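The data blocks that follow each hold one structure.
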Structure P
């Protein structure tokens, strides 16, 4: 039950910030500086996948994203009743929270609202990448799952 609650809380956190940015900022116009100048808050609308790839094929992106999230959800539901495996369940919860948040935007709004950019003095091009909390949750969950599979104990 706690993992389902975690999904709901993470989903809502991203949903809240997406709607806040949408209500306060115009796409591509407004920029706010945060975290001592290390983060930019700016609104973009992404109809494609990560980095805007396949933006001209939004139906394909919707379907592929839905299938990926559904497969992860099925695996997560099989894990839920198992004892132990807390880290794996947590990783799936993070992954699903981000995936569901972005899926909600894709299906309900037609595009995903991205709003976070990092600032780097060394690598100026990093500022062009705009993402949202849902993307961060997907990254955390995905990397954790990969590491768990790479370093799992052999029986």
Structure Q
């Protein structure tokens, strides 16, 4: 599997797992799941997307696309980092790479980019929930990275 294919698989896995976590954490904090998934669409639609509660193609569809695309972008960095090794990386090495990339992603997302380019859901979730959302990104990267490298080649 080439680098781009692995990044697509890892990114979509991490993005999907983190969207599930995002929806669950939002619900546990009294927020509609759609509101969490709508939030990233504030990149295009401004503050209206941050308060939209209902699922819609406009907000939820766009938010999902932005979230998944961002996860694939970070997965590209993750896969590049893991692929730099000459031998097959261990699960610990893969997990460490996933943690490092996810940590960088969190700092960039929540501290370095302009407000309009943040994920948006940080406005609705506690710090604990944000930690769990980003931990699920790392888990998705690590799991998919390990499975792609441990499965027998045909």
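Read-outs: derived from the displayed coordinates by stated rules, not from any lab. Note that the coordinates shown come from a computational prediction; the quantities given were computed from them, not determined experimentally. Cβ atoms are built from the backbone, for glycine too; each structure is taken alone.
So helix-only ellipticity at 222 nm (-39500 (n - 2.57) for each DSSP H run of 4 or more, over all residues; to 500), computed for just one structure, reads -18500; which one of P, Q is that?
Numbers: P: -18500; Q: -22000.
That value comes from structure P.
When distance in nm of label points 7 Å out along Cα→Cβ at positions 7 and 103 is calculated, the result is 0.8; to which of the structures P, Q does this value belong?
Details: P: 0.8; Q: 2.2.
Answer by label: P.
Match the computed value 10.9 of mean projected area of the Cα convex hull in nm² to one of the structures P, Q, and report its label. Before the final figure, lay out each step's value.
On the way: P: 10.9; Q: 9.2.
Going label by label, the one that fits is P.
Upon calculation of mean count of other Cβ atoms within 10 Å over residues 95-102 from the atomic coordinates, which of the structures P, Q produces 20.9?
Values: P: 25.5; Q: 20.9.
Derived from the structure labelled Q.
Tell me which of P, Q gives 11.2 when you compute mean count of other Cβ atoms within 10 Å over residues 111-118. Intermediate results must be reported in sequence, preceding the final value.
Details: P: 20.4; Q: 11.2.
Only structure Q yields this read-out.
For distance in nm of label points 7 Å out along Cα→Cβ at positions 15 and 31, which structure out of P, Q has the highest calculated value? Don't skip to the answer; put the middle values down first.
On the way: P: 3.2; Q: 2.0.
Largest one: structure P.
Match the computed value 4.6 of distance in nm of label points 7 Å out along Cα→Cβ at positions 63 and 87 to one of the structures P, Q, and report its label.
Working: P: 3.8; Q: 4.6.
Derived from the structure labelled Q.
Given structures P, Q, which gives the highest value for relative contact order in percent (Cα under 8 Å, 6 or more apart)? Intermediate results must be reported in sequence, preceding the final value.
Details: P: 29; Q: 35.
When relative contact order in percent (Cα under 8 Å, 6 or more apart) is computed for each of P, Q, structure Q gives the biggest number.
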